[in-house]
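Next come the structures, one after another.
No value in this document is a laboratory result; all are computed from the given coordinates. Here the structure is a predicted model, which means the values were calculated and not measured. Cβ atoms are built from the backbone, for glycine too; each structure is taken alone.
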Structure I
Amino acid sequence: MNLPHDPLWPRAASIFSQPTEQGSDLTLVGVPANQTSISPTSAHLTPAAIRQALLRYSLAHSDSKVDLSRLKLSDSGDVSSPDKDEQKTITELAAIAQKHGLLVALGGDNSITYSVAKGVAATGLITCDAHYDLRDGVSNGSPVRRLIESGLAGKNVVQIGIADFSNSPQYAERARELGITVIHRSELRGASLEQVWKRAVEIAGSRIHVDFDMDICDRSVVPACPAAAPGGISADEIRQFAFLAGASKEVVSVDITEIDAAKDSSDERTMRLAALVVLEVTAGLSTRI
């Protein structure tokens with residue numbers, strides 16, 4: 001990427017240094033996964049593409065409480081793919097989580113939500129996703145079901161943005177049976193996102209993992225998300241949720257998933273939005289340090 005150099009315009013990618021033994025307030029970690037996806041995807045290429053997109057941005061923010069300079073930020077590189085050895089991935093993520101504060105996992109398809117939530121020992125889950133992810137088997141459509149079956153309480157799971165005509169009645173019923181709180185896409189129209197988020201955190205409790213499945217967004221802003229549909233939330237709305245997640249002391253990790261780096265538009269709008277989600281999470285975190 002050939003970009004101009006300006007010493008007064010530091011690029012956002014520069015703030016995520018290599019980790020030190022002392023740890024950091026936030027660390028990025030790539031979790032490349034694509035082999036269990038229901039539809040073919042090159043999502044394993046996405047962690048590198050998001051890091052590259054961070055070069056597009058700088059550090060100023062309109063919120064006076066945001067000060068990125070007070071944060072120690074790092075990039076822990078990529079862990080092993082859970083497609084090959086999921087338990088190894090979980091072990092590697094757990095070791096990283098012990099050294100650092102907020103863990104931001106760059107997927108990878110949505111199957112990584114299981115590994116990341118297990119790696120940080122999450123006891124609550126909030127998904128920003130158009131889909132329930134309660135399918136049988138092991139795939140990008142099953143991490144929520146798998147987490148609940150492995151011990152996560154359904155009553156501590158909140159799913160924001162579940163879309164009409166993107167799920168089956170059977171999985172809607174499964175969500176009800178498991179005690180999951182569902183906040184449908186239709187409920188977000190005209191709602192205060194801060195109030196929606198506050199309610200979600202109160203239900204999910206503590207040690208919350210947040211899944212940002214980017215197909216919650218309108219297809220026009222995430223063309224690299226195969227399952228995104230017209231009528232999803234806006235780019236601005238997911239950025240607001242990302243800031244709120246970073247600002248919430250109960251949140252210990254987030255993931256960004258379901259982007260196929262090989263299918264983005266020529267203007268790289270999906271990758272650019274994913275990079276902004278990383279930066280909004282980071283900005284939010286700076287308000288709680």
Structure II
Amino acid sequence: MIKFPFSLFEKDEANVIVFGISYNKESEKSLKQLREISYFVEPFDFLGNNLLQNAKVFDAGNFKIKNLEEVSNIFRRIKNEDKVPLMLSRGHLPTLYTVKNLKKEKLIVLDAHADCKNEYLDSIIAIDVDRNKDRKKFNGSTWLRRLIEESNIQVLLIGIRAFDKEEIKFLEEKGVKYFTSAQILERDKKMLSEIEKFTRNSEIYLSIDFDIFDPSVFPAVDYPEPGGIGYYEFIEIINAIKGKLIGADVCCFKPLENNLVSGFLAIKSIFHILSKI
């Protein structure tokens with residue numbers, strides 16, 4: 001199987017373990033294209049600095065799972081080895097199974113959607129989860145609500161622009177801070193200072209749904225919501241994170257025929273995540 005070209009270290013000497021979650025043909029296609037595109041993307045910023053300077057990466061390949069509890073086990077194994085897990089997933093629901101292991105760590109989510117619906121039938125990305133769970137309550141549009149309901153984790157939600165009143169009411173009742181994409185595009189200094197304040201002297205898990213980006217620069221997602229951010233705004237957000245990165249995931253890349261722009265931006269985003277190591 002093709003692996004990322006920046007996977008230059010053996011597992012024992014690596015400080016980052018990258019792994020994909022494979023559960024159907026569509027997820028395998030997404031993971032395959034991300035790795036293929038990565039061979040053509042340079043890991044440098046505008047000043048020529050190597051974004052991977054401190055990241056010793058080992059690509060563990062894809063894990064074919066039968067249920068999402070396996071994701072939780074994979075995450076714990078990597079964390080127990082004192083390494084940073086970086087998960088690649090076709091949908092956002094697997095994030096619930098990584099971050100539910102967190103205790104004192106904080107969670108930052110970059111997403112166009114609040115993902116705090118109480119019930120939703122996600123027909124676009126159907127994942128066969130634990131059959132004892134209600135699929136209307138456990139999917140990519142409800143995962144963050146389930147997490148907040150079941151834990152005391154501190155969450156900062158950035159870039160939302162598609163949500164309903166019930167979701168906002170839930171976030172405010174739970175004391176979850178959030179910033180809309182409009183605030184990002186307006187260069188709201190309060191937002192950047194809030195990210196710094198939230199992350200300073202803290203351990204951080206970062207979850208990025210690629211629909212955080214505007215469809216004009218990243219069309220390869222299931223729900224291409226207008227009014228998203230661009231590459232420069234994304235860099236500002238990442239640079240504002242001052243804490244220690246202990247885990248991350250990127251999700252919801254949907255390959256498009258004859259369109260590589262999204263894949264290139266996806267890989268560049270991964271490089272910026274790894275720059276926080």
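For which of I, II does Cα extents along the principal axes in Å, calculated from the coordinates, equal 56, 38, 37? Mind dumping the intermediate values first?
Numbers: I: 56, 38, 37; II: 46, 45, 41.
This figure was derived from I.
Output the label of whichever structure in I, II has the greatest value of distance in nm of label points 7 Å out along Cα→Cβ at positions 56 and 240. Walk me through the numbers on the way to the answer.
Numbers: I: 2.2; II: 3.3.
Going through I, II one by one, distance in nm of label points 7 Å out along Cα→Cβ at positions 56 and 240 peaks for structure II.
One of I, II was used to compute Rg/Rh (Cα atoms, Kirkwood Rh), for residues 72-183 alone, and the result was 0.96. Which label is that? Traced to structure II.
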